[in-house]
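Chemist: Each structure below is given as C-alpha cells.
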Structure 1
C-alpha cells in the first residue's frame, strides 16, 4: 500500500498532533522527520452520534460488514471513561481527541 494525500497519519514523536505527509511510500513528519511504514495504515471508522442515537445498536453489525476493510471503533468506548474521569466537570474534548489519535496510531502498529 502506498500512502496518498487522503491518508491521515499523525506523528507519535512530536509533542503536539502533527499530520505526516506522503514521502516515497512512507509517512514522514514535516517537523521532526520521523518515518513510518505506510503499509500499516488502514482506514479507521469511528461510530459517533448523540447520546441514545443508536450507536451501540448499529456498531456490531456495521463492524461485521466492514471486517477486513477497516478498523472500527464505537466512540463511547472512550467517551464514557472520559466522562467518569471528568466527574462534575465538562469533558476535556481536546484530550479526548488526543486519546483517539493515540488509539488510532496504536491500532496501526
Structure 2
C-alpha cells in the first residue's frame, strides 16, 4: 500500500505520522502493519496479506482515517491512497495501578 497523508484544511503534507493498516474485522489489540510518513507525507506499507484493511494515520496532535476500508488481493498493490488528518484532542494524565503506583510505559487508547 502506498499513499500520502495531508492536513485536511490546507492539503499540506503531514510528516512523521504513523499509518496503520488494521484488518477491518480484527480486534484493536492485534498487530497492525505500519509505516511512518516522510517529510512529503508519503507512506508505504509492505508485506500485507490479502484482506480488507482500515487505514489510520495519527501522531502527536493529528488523526485521520479512510472512510472506506481498502481491499487488498493476493499479490496486489494499492497506490495513490490519500488520508486526510485533522487536529486531534489530547488528553494528559497518569495511569495508576493498585495502591497509587504509577504504571511504567502505559499506553491509553
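Chemist: Distance in nm of label points 7 Å out along Cα→Cβ at positions 17 and 97 was computed and gave 3.5; which structure, 1, 2, did it come from?
Modeler: Going through each structure in turn, the value belongs to 2.
Chemist: Of the structures labelled 1, 2, which one yields 1.00 when FRET efficiency 1/(1 + (r/R0)^6) of positions 25 and 49 (r between Cβ atoms, R0 = 25 Å, to 0.05) is computed from its coordinates?
Modeler: Attributed to the structure labelled 2.
Chemist: Determine which structure produced the value 52, 33, 21 for Cα extents along the principal axes in Å, calculated from the coordinates; the candidates are 1, 2.
Modeler: 2
Chemist: Now for a different question. Consider the structures 1, 2: one of them gives -11500 for helix-only ellipticity at 222 nm (-39500 (n - 2.57) for each DSSP H run of 4 or more, over all residues; to 500) as calculated from the coordinates. Say which.
Modeler: It was calculated from structure 1.
Chemist: Something else about it: For structures 1, 2, which has the highest computed value of relative contact order in percent (Cα under 8 Å, 6 or more apart)?
Modeler: Structure 2 comes out on top.
Here, each number is a calculation from the coordinates, and none is a lab measurement. Here the structure is a predicted model, which means the values were calculated and not measured. Cβ atoms are built from the backbone, for glycine too; each structure is taken alone.
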